[in-house]
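Below: a set of structures, written as structure tokens.
Every number in this text was worked out from the coordinates using simple rules, so none of it is lab data. Bear in mind that the values here come from a model prediction, so they are computed numbers and not experimental data. Cβ atoms are built from the backbone, for glycine too; each structure is taken alone.
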Structure 1
Amino acid sequence: MPATFLYCGIDISGTTIDICIQTSNQTFEHHQLPNTAAGFKALLKLCPGDYWFVMEGTGAFHLPLCFYLHQKQSKYSVVNALQIKRYIQMHLERSKTDKIDAKHICMYGIERHPAQYEMPCEQYFECKTLNNAIETLTQEITSFSNKIYALQQLKVDNTVVQKTYSSIVKNLRLELKKLEQALAQKLHAWQPDLVEQVSSVKV
């Protein structure tokens, strides 16, 4: 990785991004921007030229910025959150704020030179979104089914509540089936060979 790059550490939350910018005279600047397209545009204005952006993977919060930097052909890395946590612990940092975390992420970039993030293809995100929804509905079905079972053990009349929960479970299962079918179609279109290999495995 060229030594000419300066680094920008980014701590991301649902609504804001705290950034720590390494300057050409080796000092650090801190800014807080909205986690929106306007904030991303302001980020690039604050970091013109050869900057390498470093952020930690934060569920889905970091993805919009990844898409933006990818479109702008910027250099950036996404580091496992556990690696950042261990790096901060190694430096015996006890205080924890978004500003402090952003500086440590910047320092991590300067010292470790993490690799360029390889943006997955569009089909990956489509399948991941469907799979996450399937997991959520499955958990909801289990939760309401457990509630129905608990109500059945009570020695009081709760027929109306049971019917309501049963109706919810029925609708959730219908929606779950739609999601599973949509995911299967996406996977067949994206990775037909892999789907065929998995389908051929006999349990």
Structure 2
Amino acid sequence: MSPLLSLKKAAQFDIVSANVVDKKSEKPLFLPYAITRIKANDNRSDLPFTRLTVCIIGLSELNTQYSPAQKEPDFTVLDPLQTLKIILPQVKDKVDITILLYYGTSQKLAEIVNSVAGLDVVLFGGSYSNPVPQDASSAPIFATTPSLGKYLGILKMTLSDKKHILSHQAERVALDENIADDEKMIKLIEEFNKAYEQERKKISNGRSMSHSN
């Protein structure tokens, strides 16, 4: 079993990725997006609304550090911009807030946010410099946590009565010795690394055999 499928099987949560697809069928390997409904913690009557519907879309960018052709031969990565253009019309009238989870470069992300409308928040990794949108007034909120998993990001938003984002505050919490490790996450990482190493050896052995022939 490939590392990606091993990760999917072991995960006790939904993995969201719209453009990592099966090479033959071009169907997403994971959920392309998830829609969740958030309810207020209490039943206060003075709140302008008590429920918020949020869509979370996952996209990845193909790069030299992760090449499905070498490490995941059964899967490929579709163009994230074209994929997003297909998904956004499907969800825009169903949700209040749309969040994009993105892994890739700031250059490609800038191209995406300059080409589509309807994103409210972008949480991204792979590049730690904010993309430069052409229209800053309509740009989504950008948030990232640099240093390869050494920080936990917290994003707080204030919404209007009509569920529009009025303001936001982002902060980073250092994951140092004062923060206890999550045992379930450690186990998941170990299982993924083990499956990845097994698959890497299989691919390496296969190449060696083909060269010898």
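So log10 I(q)/I(0) by the Debye sum over Cα atoms at q = 0.09, 0.21 Å⁻¹, for residues 54-165 alone, computed for just one structure, reads -0.47, -1.13; which one of 1, 2 is that? Here the read-out was taken from 1. Work out which structure the value -9500 belongs to, where helix-only ellipticity at 222 nm (-39500 (n - 2.57) for each DSSP H run of 4 or more, over all residues; to 500) was derived from one of 1, 2. It traces back to 2. Computing distance in nm of label points 7 Å out along Cα→Cβ at positions 126 and 150 across structures 1, 2 gives 4.0 for structure 1.
When distance in nm of label points 7 Å out along Cα→Cβ at positions 86 and 102 is computed for each of 1, 2, the one that comes out at 2.7 is 1.
Quick check: 2.3 is what I get for distance in nm of label points 7 Å out along Cα→Cβ at positions 14 and 30, calculated from one of 1, 2. Which structure matches? It was calculated from structure 1. Thinking of 1, 2, which structure, once distance in nm of label points 7 Å out along Cα→Cβ at positions 46 and 78 is computed, gives back 4.8? Of the structures listed, the value fits 2.
Out of 1, 2, which one gives 44, 23, 16 for semi-axes √(5λ) of the Cα gyration tensor in Å as computed from the coordinates? Going through each structure in turn, the value belongs to 1. In this comparison of 1, 2, the computed figure 1.00 for FRET efficiency 1/(1 + (r/R0)^6) of positions 110 and 134 (r between Cβ atoms, R0 = 30 Å, to 0.05) is attributed to 2.
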